[in-house]
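Just so you know, all these numbers are worked out from the coordinates, no wet-lab data involved. Being a predicted model, the structure only gives us computed values, none of them experimental. Cβ atoms are built from the backbone, for glycine too; each structure is taken alone.
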Structure P
């Protein structure tokens, strides 16, 4: 690879690309090892790069909801359409602190996560995907081809004020065989904390 972790020059997966590292096993908070292939639903899999502390995920008291509160409803909606959801923590540089497996377990319980939350050791999956931020969302179809990547929706601050539900729309269109538009949006969030 030879890419410096700081440069951010990752080749981002393009729409239509096959999911790389789909068979790579990752440790879930319950100690089980899963790959994306293991976890995928019949119509696809939604991969969300996330973490325990980023304000774009967890919100900021009185200022922003953060996106995390939308993970469970999104996951339920996706499951009804045959698409499973996986949360991935790639913050290797914080693995001895806020993003340790132990802290992930605590955070998942506090947040009531209904989906697997796995450790991406040495941010291998994030690097393969070109994922840059938390959250950064990738939706794959049943053939593991990328059909959408970017943000969950258009309003991190307020779930009530969302006007564009990018991921929900993408899932609905995917399942009904329609072209997804927009297929890419800008992922806004904290940078994934890579080790150089």
Structure Q
């Protein structure tokens, strides 16, 4: 067993934690670029489990990410209460679901979509599985982009706005955080712990 591996993982973790602070000094645009790059790294790691370890050529992997992301966006923004009066009547102060409640809901719904896709395609392998999963990914993309008419559920290609920021111990990460030895701007805080998107 190679003993240098755990120490290299620790060094990489420290470097990734310091990356937003270093990029912030050269501009917020670089923090956003690193944010998106690291998000795609997470997706690639998940794809590596499906393709690399399981040996299944799944080209619609990102559709499950989209389902979970839209669940988070819908439950942590005022979009549903603005669109549906009956939801606004049930939640007069708005539907501001905390992140730690949305994560299991989004994961569960993405898992349900995985079961719905997996059940009819269990016996497919190779190119056939790739075509079916690619088609599923495209269906989800087109579906989410067009789900703004006749009832506006996803706001179509404009995306969802006014998503609640993530809070850590009661502090919203959309505000500046002074830790004494370092000051984190809102863009750095939200980049390392949350995201906003427009699809």
If mean count of other Cβ atoms within 10 Å over residues 113-120 comes out at 20.5 when worked out from the coordinates, which of P, Q was used? P
If you rank structures P, Q by relative contact order in percent (Cα under 8 Å, 6 or more apart), which sits at the top with the largest value? P
Among P, Q, which structure scores highest (criterion: mean count of other Cβ atoms within 10 Å over residues 57-64): Q
Given that Cα extents along the principal axes in Å, derived from a single structure, equals 43, 42, 33, which label among P, Q identifies that structure? P
Between structures P, Q, where is FRET efficiency 1/(1 + (r/R0)^6) of positions 17 and 33 (r between Cβ atoms, R0 = 25 Å, to 0.05) highest? Q
Given a value of -18500 for helix-only ellipticity at 222 nm (-39500 (n - 2.57) for each DSSP H run of 4 or more, over all residues; to 500), calculated from one of P, Q, which structure does it belong to? Q
